[in-house]
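Below: a set of structures, written as structure tokens.
Just so it is clear, none of the values below were taken in a lab; they were calculated from the coordinates. Not measured: the values here are computed from a predicted model. Cβ atoms are built from the backbone, for glycine too; each structure is taken alone.
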Structure 1
Amino acid sequence: MKIVTIIGARPQFIKAGVITRAIKNCSNIKEVIIHTGQHFDTNMSDIFFEQMDIPRPHYNLKIASLSHGAMTGRMLEKIEEILLKEQPAWVLVYGDTNSTLAGALAASKLHIKVAHIEAGLRSFNMEMPEEQNRVLTDKLSKILFCPTLTAQNNLLKEGYDTNYLPLVGDVMFDAAKYYSQRSKKPTKLSTEIKSGKFVLGTIHRAENTNDLLRLRSIVEALNEIQKSEPVVVPLHPRTKTILETNKIVTKFIILEPVGYLEMVYLLQHCSLVISDSGGLQKEAYFFEKQCLVTRDETEWVELLDHGSNQLVGVKRSDILVAYERSKLAKVDYTIPFYGNGHCAEEIINYIINYGLN
């Protein structure tokens, strides 16, 4: 059986690496990897293949730096050409990027079965490109692999067939367990930064970086926290350009984009996470750290209900109040919200059994 895996953004490289290891143990499966090129910076892409032993993609489309419509359209065209050539039984797509939607559309129109890994997530904000991508991809998929009970319940409420909504857990938890022993300290992280004595921050979501009022407010909050303890921010190239262009002053510690093993190190050793990233919200929990989510909504509502994460928005004062509150919080990190760390094997076994029926 041939499977085509479609990836394009950093989190998808990590997820695909986990699935690829499981596929290697199945002699009857051949995997073909398509990299759309959505993340093109070396530190945002190539380093992941090197660090994580992910096979180099069979195809690299190099489609990036375009509007959503142009990017998705070109990906759809190129992916379709490859699928016609490869004739796979399944196409695997991950998450909620333009690459995800383009892969699902191309496969569906060619009547190739689509498996959506990390299905059922909902922010219930259809103005978010990610929400549009994930909702449409779920509609096009034959199997919807749910990372959490919340995701599965979302799909049940939308009328999906329970037989095709396996609750398998989160592949990112598999990755965290596997790679935690291989973490690497970022080379440019000061030796003066002590374990447990710094805040890890990220700023990359378009709703924050495209709105200068929101961006300034987040930066001002991080600048203020820097007075109490170091704030370390691996900065997305696009965010860095916006900050420099608009002369927004940063007083916290900026790192170039880091690979996954370096990010794991930062998660292991920080005191707190402040982020607008979807994935980092979960990874903070994996490494027993609280997370202040600088967004207006989140897909990972179980972490809000649990109290390990706080949805703080972008208002400077709200972020600072939540920062102080986090110092007093007592959190139980033993609840297995994201499975048992064997998600990849369950996904591949499910696909194999589906094919036999």
Structure 2
Amino acid sequence: MSILDRRILAHFDYIQPILILPIIILSHILISEASSALALKQYIYFGIGFACFLVFLMLPIRKLDWIIPSFYWICVSLLLSVEFFGVSKLGAKRWLEIPILNFTLQPSEIMKPALVLMLAYLIKKSPPPKNGYRLKNFIKISFFILLPFVLIQKEPDLGTALILFLTGFGTLFIIGVDKKIWITLVLVLGVASPIIYENLHDYQKSRIASFISAEPGYQVKQSIIAIGNGGMYGKAIEEATQTSSKFLPISTSDFIFAYLAERFGFIGTAGLMAFYLLLILHLLSLNLVLKNDYFAQVIVNSVALLIFIYTAVNIAMTIGFGPVVGVPLPFFSYGGSSFITFMIFFGMVQNMVTFRRIKI
């Protein structure tokens, strides 16, 4: 074993895999029960995701930071090309088709790490002063957040657009911005909210209307029944009728939390949420280790925010506390794009932690 290998093992953050692996294993158990075909495909996603994790773990990201702006603008170009060459599915144009490989690419997924890296690059180049960023720097950084937000929202994919929006500005809030700017923004958003609502697509308005109505929509109603059916300790497979009888829609992806509740009850859902909470708190605690390293802090805080937003939105949607949007549970919902994206993010986080004192 080389000196570099030993130093990597010495500085590697083992808490992250300890918290993430139980989530992945529990997800695979549920998906295996629902569909053996999906479970087999999951192994492919695991392999690709782990390979991506290793690539981003070993990539000299700090030395290659000069590439980040080009990567960001390539992703913006891909988002723009969706408007002209995109493939439509279920009424939304979000994918680019690669004819030779017979493969579709969703540029909004690639935009997530691109935006996080761009924020890290910008904040590293121009760190915040003692009292936080003033208006000029805030506007400059906000431009790089709002550009992909507008392009993704236009597809339309308001869910992903809002996640990027909240992650970007949430990271700025943690890093530091003058409080007068935040107060002004809150007031402006409050006044402009009716105009924003009127410019939403019809399906987005219908989801909001369904959310605020006295009677929940079919999907949420079946989800709540499944959660109630699970009780404290859950049901055996044959007794989990909401899932086994296919009443619960998309039980392996968007509504997998309800599937978990029916199978493993309150104990199972509480355990899953505890792992997510510990993971988020651990990521935030890394700010103490990465003090004054703004590049690493932006990446770590952005990933913590992404985990929190995805988890909170998905669970709120499942229990009827939020409108139905296509937001997966990180590492838990079935799906290759989401799993691989989060493996890339955690490769980046491990890179920041492991190589903070190692030169490669």
Matching task: 1.02 is the computed value of Cα Rg over 2.2 N^0.38 Å. Pick the structure from 1, 2. 2
Comparing distance in nm of label points 7 Å out along Cα→Cβ at positions 32 and 224 across structures 1, 2, the largest value goes to 1
Determine which structure produced the value 3.0 for distance in nm of label points 7 Å out along Cα→Cβ at positions 120 and 312, calculated from the coordinates; the candidates are 1, 2. 1
I have 27 for relative contact order in percent (Cα under 8 Å, 6 or more apart), calculated from one of the structures 1, 2. Which structure is it? 2
Structure (1, 2) behind the derived value 1.2 of distance in nm of label points 7 Å out along Cα→Cβ at positions 96 and 344: 2
Of structures 1, 2, which gives -13500 when helix-only ellipticity at 222 nm (-39500 (n - 2.57) for each DSSP H run of 4 or more, over all residues; to 500) is computed from the coordinates? 1
